[in-house]
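Values in this text are rule-based calculations from the coordinates and carry no lab data. The shown structure was predicted, so the numbers you read here are calculated from the model rather than taken from an experiment. Cβ atoms are built from the backbone, for glycine too; each structure is taken alone.
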Structure 1
Amino acid sequence: MGSNIFGNAKLGDERRTKRLVKISHLMANNTGSSIVKASGTQASIEGAYRFLRNDNIDANDIAIAGFSSLLPELELSNKILALEDTSTLSYRHNVTCFPRL
């Protein structure tokens, strides 16, 4: 699976893990880009969206794979930098209601 932090993810199918590795690699190399821009090909775009829509994939399994791959390095270090994102999003739009006839 390579040296990606998600290479050992247990997603129920090796193809799902390979897709996760591919998506994370694309997004890491194209920071700030959309999936469409980062993917480049129609097949890659569709694969990424199929992965994201897959009900058999649990976000916790992805998180566990990421944390587990980092543990050996964390145990060797005496410093850990913990980052936190405290930003919020607010979507505001006008809604038009049509009366029932």
Structure 2
Amino acid sequence: MFFKSSFDLSLSEFKLKLAEEGGTVMDCRTPLECSDGTWPDAVQADWNGGQFAGKAKTLDKNQPVYCYCRSGARSGAAVKYLKDQGFISVFNLGGYAALKG
């Protein structure tokens, strides 16, 4: 289980970093979960549905990537996957509820 302290950025840190550096926000939730709303312009890449790896291949490994899911577990796995694939700057934002503020 992931706890708040295991997430890489707070909401305010994420917003500032995204505004200053740009990058891609990836929503690792299922389509049903995404129907409750998503971060603006987030790439929907269902971790459980096998979409994530294919969508990750389209990203620039030198640009920041910010991942979130429902609770932080899938986004944590996604961050590890991206780091293993050579992505330089990857962050686990935790759950979508925290992003909604």
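So here's what we get for this one:
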{"quantity": "Ranking 1, 2 by distance in nm of label points 7 Å out along Cα→Cβ at positions 60 and 92, the structure that comes out highest", "calculated": "1"}
{"quantity": "Value 17, 16, 13, calculated as semi-axes √(5λ) of the Cα gyration tensor in Å, assigned to which of 1, 2", "calculated": "2"}
{"quantity": "Distance in nm of label points 7 Å out along Cα→Cβ at positions 20 and 68 - structure with the largest value, from 1, 2", "calculated": "2"}
{"quantity": "With helix-only ellipticity at 222 nm (-39500 (n - 2.57) for each DSSP H run of 4 or more, over all residues; to 500) derived as -16000, matching label from 1, 2", "calculated": "1"}
